[in-house]
Structure P
Amino acid sequence: MITNEKLRRNPGRAVVTGGAGFLGSHVCERLLGLGWEVLALDNFLTGGAENISHLLEHNGFRLVRADVTDYVHVAGPVQAVLHFASPASPIDYLQLPIATMKVGSIGTMHALGLAKEKGARFLLASTSEAYGDPLVHPQPETYWGNVNPVGPRGVYDEAKRFAEALTMAYRRAHSVDTAIVRIFNTFGPRMRPNDGRAIPTFIRQALLGEPLTVAGDGSQTRSICYVDDLIDGILALLQSDLPGPVNIGNPHEISILDLANWIRELSGSASSTEFVARPEDDPEIRQPDITQARELLGWSPRVPIETALKQTIAWFREHPDFSDPRGTTAAADER
């Protein structure tokens, strides 16, 4: 396993952009548990204060309302910058196309500039959407992808692809210590029930007794990973010397129709199935090749998918009023 012993043994201060988002909040929580001090930056465009409310009393945690596309200034030393700021669900980036492009470009440049200034390790949260509608299956990091740059999803796909290129430019031109993680479909507590992604949509519909809206005929596949496993992989990459990109995801591939049926069964719902129009450029297949993560980071997912789905359904049952400022339709997407 390739490790960065300095970061593993001596946790310091981390800046997490998008720290109030679904994944960002889990990253903040886990870093605090490892002994890091954490400064979370978020403009709350899609993140929610309820995601990090339980962290506000922690002595090592600080939250600042900030838009990383404007400017990023942090006083004092910083050992790690984790760039998670971005609209990430189809509902968000289709409604916020320019904001999505700006945070992937200008926001990434500002976050990289902070890492350069502080001599910190920089980790970019990229995406399996970099592979587009893949022609190679499963997708290894060496695959360059099949992306429609002028389609409606292009604002997210190309923002992340640009962010990856900019990250590597800072590594080559300024010797910034960088890492890129390509995140595959992830689910778990704190997902917004109406954010348009398949799992929270199906769970919400099942618990309300509404029809489960399956796009197309439901034969398109996704590989789904529980958030706890994903964060394990992200932190393993952070605490290594690898530049990436590294795929972090669960190779457990399942069709969207089978996923809907599984969630209905686990939730004890009598909901029917309703087939709806499939979104433009919706990928046909998605499955990570995680050879690098296994061999170089010693990481692989550990939580059984059924266990993870049960835990996520239980969380939604316990949080029926969880706020959700955006979105109403279902799609299959990562993060």
Structure Q
Amino acid sequence: MNPVLSVVVIGRNEGERLKRCLQSIRDMKNPGGDVEVIYVDSASSDNSVENARAFGAQVVAVKPVRPTAALGRNAGWRIATAPIVLFLDGDTILHPDFVVASLGEFADPTIAAVWGHRREIHPEKSIYNRLLDLDWIYKPGLTEFCGGDVLFRRSALLDVNGYDETLIAGEEPEMCRRLRGKGYQILHVDRPMTGHDLAMTRFSQYWKRATRAGYAYAEVSERFSSTEMPFWADEVVRNRNRALTLLGIFAAALLLSVALLSPLPLLLAVAFYSLLAVRSALKIRWKSSDMVTLLGYGYHSHFQQIPIYFGQRQYRKDRKSGKSRGLIEYKEGAK
């Protein structure tokens, strides 16, 4: 009997995180039939492959010159045999009710993908985990994109030939853009889906993650710039303007402080930045009741524009030189 669900897990050196993910799949509520689990490993140097086999997963090992999440997901769903495919990252934990509660959404033939809420497992372990947890919160309804953890109709994946393996990031929104161009819809549902382990403890990781996002914005927006449905074009311009404005204000304030031998210009610049942060915090107060977290997120939402902008510049530099950049990894392998 063919399975009713195929679960594709991608990972690279996830260690104990992968075991935790596979156990959560084993613990989910029965979706009404057999479930096949496929683990796609991207050249791990730890015991991820052995761990996956111990859980009964079918293992696909990929060792590309330029590894990407898109390549791993494609390798998984293309050998999957169920009509519905659940994609998970190896650092996530599946909520036991999500699949059973969400399969009915596919009764609508236009629905290509269903995704729920992803939240951080350990927001208390670092300020980065705490603030970026709010990044995962979106209002339910039809959306333009989905995240990496998502239920997909396999026939829809076939219809667009899956993810673009040349992208080092932003592969989900890019594919969703092509799906929407064919009349499909992406549905975000108001139910817990996965717990995630960002495992971010250093500023260098934060900077690298934001730089990767900027690289993705620039690359994906350029691909659709001359089509009838441009994608991320406004975001790219908005990011550039916000980053240059912030950098310009603080550079001018620093010069004035030096010239006037007074800290007042710098203090005024900080006050202006703080007002922006407060305004942003108030706009997203529906995401959390913790005002300290909201204020921190407000500061983050503006500051991140700077590394995102540098990521965009890096993409354009690579494109001009003909360089093909590898995966930008911010997370260390688990022990």
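Here are the numbers for the structure shown:
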quantity: Value 79, 43, 41, calculated as Cα extents along the principal axes in Å, assigned to which of P, Q; calculated: Q
quantity: Source structure (of P, Q) for FRET efficiency 1/(1 + (r/R0)^6) of positions 201 and 233 (r between Cβ atoms, R0 = 30 Å, to 0.05), computed value 0.75; calculated: P
quantity: Read-out distance in nm of label points 7 Å out along Cα→Cβ at positions 41 and 81, computed value 2.3, structure in P, Q; calculated: Q
quantity: At a computed 21.0 (mean count of other Cβ atoms within 10 Å over residues 73-80), which of P, Q; calculated: Q
quantity: Read-out distance in nm of label points 7 Å out along Cα→Cβ at positions 89 and 105, computed value 2.7, structure in P, Q; calculated: P
quantity: Value 4.6, calculated as distance in nm of label points 7 Å out along Cα→Cβ at positions 57 and 97, assigned to which of P, Q; calculated: P
quantity: For -10500 (helix-only ellipticity at 222 nm (-39500 (n - 2.57) for each DSSP H run of 4 or more, over all residues; to 500), calculated) the corresponding structure among P, Q; calculated: P
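No lab work stands behind these numbers, since they all come straight from the coordinates. It should be emphasised that the depicted structure is a prediction, and the values quoted were computed from it without experimental measurement. Cβ atoms are built from the backbone, for glycine too; each structure is taken alone.
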